[in-house]
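Down below are the structures I want you to see.
Nothing in this text is a laboratory measurement; each read-out follows from the coordinates by a stated rule. Only a predicted model underlies this, so the values are computations on that prediction, with no experimental measurement involved. Cβ atoms are built from the backbone, for glycine too; each structure is taken alone.
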Structure I
Amino acid sequence: MIKLKNPEQIKIIAEGGKILAKILDLVEKRVKPGITTAELNDYAEQLIKECGATASFKGYKAAWAEHVYPAALCVSTNEEVVHGIPNNNRRLKDGDIVGLDCGLKYKGLYTDMARTVAVGTVTQEARRLITITKDALHLGIKEIKPGKKLSDIAKAIQAEAERNGFGVVRQMCGHGVGFAAHEDPQVPNFWPAGVPDAVLEEGMVLAIEPMLNLGGWEIDTLDDGWTIVTSDNSLSAHFEHTVAVTADGYRVLTK
């Protein structure tokens, strides 16, 4: 069931989203060759605590996972699509790309945000993957207004990805957010025939999050039960904003 949010609830989600955006800005500044993914997570946890918020990912139990997620920040490098677990033994190196994905609970309501950044000097194709994935996010968001459909978001993202020769991850998708870290509806990044659609309404709050691969769309899960990787070991990029459907369009809440 899709749960609509009232203006006061959206205001609180936007407050949390502003905090989350600032946290990711600060974490991104720490991204450089030599830092460990665990150090990035520790810094994110420190910032979340200082802001009076709660990390919504830490301790999260997903239906497919045997164990809860152990960190506040998902740190996914190179061929890792999403849900990379921070590790003291994983040091970033020049030429890597790294996805930073974080969720907050603030005043009882949730926000979610992600971005992929370059570590040092990356290849031209890696830079292009990052740019197009971010562009796909914004094109999907521009489709949001009352009366449009989830399929309009998905088709905009899929078209931008495939026009540029990238694979669109199909098994993972965006989602509703606000009262919980993950709510209905699911928000795919591609649109197959025959899938039930939904009309966008004022008060819906959605996490839009394209995941694009330099190669094919297929993915696998590592033995840790969480980390999702590309099946062909190609690079992957991920961007995400929490967005409210407003009377006349949309409002990005994580900025």
Structure II
Amino acid sequence: MEPTTTQYAGPGKPGVEGRAAALSLSGLHKEFAGNVAVNHVDLVVPEGSLFGLVGPNGAGKTTLLSMAVGLLRPDTGESRVCGVDVWSDPAEAKTLIGVLPDGMSMPERLTGRELLTYIGQLRGLDAGVLAGRVQELLDVMELGGAERTLVVDYSTGMRKKIGLATALLHGPRLLVLDEPFEAVDPVSAAALKSILNDFVAGGGSVVLSSHVMPLVEQLCDTVAIMARGRIVAQGPLDEVRGDTTLEQTFVRLVGGDEHTRKGLSWVAS
């Protein structure tokens, strides 16, 4: 069975599954020194979905997500979050988005509580509301035991969790996470999965990029496969992968079959 490229309707309009768009990208394009990183991409993330964006290294995933959330200005194209244009109304759009970039930089000489309090103050949250949210996030992320630990001394899993906490702090409707499970141990990964599932169950939407196909199959209900700056397939998980696994579909679509069959001439000769 060939993978489909199921499309959903635009913001505020019901899609094929009766859902509006949490994120709608139209014609996003970016070049660096004449090299095309993202090639006129159209992508729609339905509300209430846990959406996986997969692709090989250099496919353009990080560039695409950076343009989608307002961190990198596109050469052409449009990004809308719940119907709000990210570039013409950035202040409103960014109240709707929580972002966890890959390799996110943080003020590392603060504790987790201090970091969350600082971010909340920057966002203008009421002091009473902020204190309650900070405590709840530390409890949910299981970071209460590291109350006096500076972020610089956090493990990789702890850094991912505090980064996700900063993204959730202001109560966004959409989370955009770039490689949130990279280098995370199984215990921390299980905690992150539970938090994301709860967020979607509560009415939120999530976009995450990952190289780990079994993780995407386990976690996501909708996916897009990106290669060479283009989206080559998107839609519900079962329709995109068809009768095979997502990894098999991915390898076939990005042109990896020939390379995966090759071996080293001197190994087992």
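If distance in nm of label points 7 Å out along Cα→Cβ at positions 171 and 187 computes to 3.3, which of I, II did it come from? The read-out was computed on structure II. Out of I, II, choose the structure whose coordinates give semi-axes √(5λ) of the Cα gyration tensor in Å equal to 26, 22, 16 when calculated. Here the read-out was taken from I. When distance in nm of label points 7 Å out along Cα→Cβ at positions 35 and 59 is calculated for each of structures I, II, structure I comes out greatest.
Computing distance in nm of label points 7 Å out along Cα→Cβ at positions 123 and 227 across structures I, II gives 2.0 for structure I.
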